[in-house]
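What follows is a set of structures for review.
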Structure 1
Amino acid sequence: MKAMIFAAGLGTRLKPLTDRIPKALVPLAGKPLLCWQLDKLVDAGIRDIVVNVHHLPEQIIEYLSEQCPKGCRVQISDERNLLLDTGGGLKKALTLLGDAREPVLACNVDILSNIDLKALIHQYEMTSESLLVVSDRITQRYLCFDSEDCLCGWTNLKTGEIKQKDGRHLAFSGMQILSVEALQRLREMPDMVFSMIDFYLSQCQTLRLHAYVPSDYRIMDVGKIEHLQDAEEFALSLG
């Protein structure tokens, strides 16, 4: 299994830090956000990883050339000319990820959690069907899942908007394992710029996308400057 870290975002909610460093290199408890994700992936046995870049890309490229985890190959998917969002970013990176010949674990650089990646990977290996990591937590936007825990839609509780169908509401955690079939469909998407959620909603009527709810799940989005202190304490609690 290969992996992709979405690290190309502008990090506007982390300004003014991100005026001078990319979001992926914002320090947290002594190491950059990117390093937290790389270490977790390597600990789970993943050695082939792609990181996409857009904002201040040279800093990320230099960091990886000097600090890449031992025994790990990290390739760069360059989005300097156009920021492609998560779906478009993964689509572009497929040429670096084996051209959809094996599954990919994809995650956001700025979301920390205590998820057991080995357990997640094992669950995928049991079925070879895509897994979306979700949790039962309070938010405004939810993915909707049917009675078989397969994605059937999306809803925004604040506006009342529903896309596709309503169902059991679970919050997406910015992490997923995409099957070979899902990656092949992603490669065929006609658009260049689109989100993973848009891709999932376009496919969920004919592609099984399963909810994966980790046990004793704790998660934190390190997206806002005012949350950095809490994020440091959270990161330290993960060990």
Structure 2
Amino acid sequence: MLEAYVAIDLEMTGLQAKTDRMLEIGAVKVIDHNVTDTFQTFVNPHRTLSQVVTELTGITQEMVADAPEDVDALRRLIAFVGELPLVGHNIMFDYSFLKQCAANHRIPYEKAAVDTLKISRKCFPDLESKKLEAMCRHYQIGQMQEHRALADALMTAQLLECLWQEFGETEPEIFLPKPLQYKAKRQGPATPAQKRDLIELLSYHKIKADIEIDALTRSEASRMIDKILFNYGRIENGMNKQVRA
């Protein structure tokens, strides 16, 4: 069994690391089976949260409006985790967002981890659901506030301890941390020309953007421009030659 690890969980604006943003990071440090420290921070996504996201997570626009930038939150998490391995329920999902942020800001970031979802699937093949809340119900782990990062990280740590108690002697190898393999391509910031074109298109078509222009990556800006041109058309009588070209 891991003698020391950090269980983590993230809340995001969506499911795609390349196009969605982190909202909250929660982490729990466990040493000798005891929680010794916790970490929680909101992250400013620089975009308007959908009603679905707010209803699911309980995170409002006001809660993230003045939150740290993603790179600052990542650096704080890295310092909190140190050399310890990670634990997560479907850890690759959370790790992909951390890795994308690290790549965008040229921060080396490689971790090993234990995935409680993979362990649950192996140990409970006949259980209808292996979601975190379902596994916690199975082990009668007290349900805290679901879909909030720190609460889910705490439940993940408790789940790992329960799984180890039941299967650690017979299946010790599945509890060994394994290197996480996820390749993230750096997404550079939008160029000044892209920002100018977007601002002019939004103004011309009277569109209210749901994301801050200065926070866009180059690929995001390109997709936004293409979407506006497809749905609304080009600027007539030349506000911007590049947009009209």
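Throughout, read-outs are computed from the coordinates displayed, never taken from laboratory work. Note that the structure is predicted; figures quoted are calculated from it, not measured. Cβ atoms are built from the backbone, for glycine too; each structure is taken alone.
Tabulated results
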read-out	value
If volume of the Cα convex hull per residue in Å³ is computed and equals 128, the structure in 1, 2	1
For 2.5 (distance in nm of label points 7 Å out along Cα→Cβ at positions 119 and 183, calculated) the corresponding structure among 1, 2	1
Test item: relative contact order in percent (Cα under 8 Å, 6 or more apart) calculated as 21, pick one of 1, 2	2
FRET efficiency 1/(1 + (r/R0)^6) of positions 15 and 231 (r between Cβ atoms, R0 = 25 Å, to 0.05) - structure with the largest value, from 1, 2	1
Given -13000 for helix-only ellipticity at 222 nm (-39500 (n - 2.57) for each DSSP H run of 4 or more, over all residues; to 500), calculated: source structure among 1, 2	2
Distance in nm of label points 7 Å out along Cα→Cβ at positions 87 and 223 - highest-scoring structure of 1, 2	2
Winner on distance in nm of label points 7 Å out along Cα→Cβ at positions 79 and 151 once structures 1, 2 are ranked, highest first	2
Cα Rg over 2.2 N^0.38 Å, for residues 71-134 alone - structure with the largest value, from 1, 2	2
Comparison of 1, 2 - label where distance in nm of label points 7 Å out along Cα→Cβ at positions 31 and 215 is highest	2
At a computed 13.7, 40 (Rg and Dmax of the Cα atoms in Å, for residues 23-126 alone), which of 1, 2	1
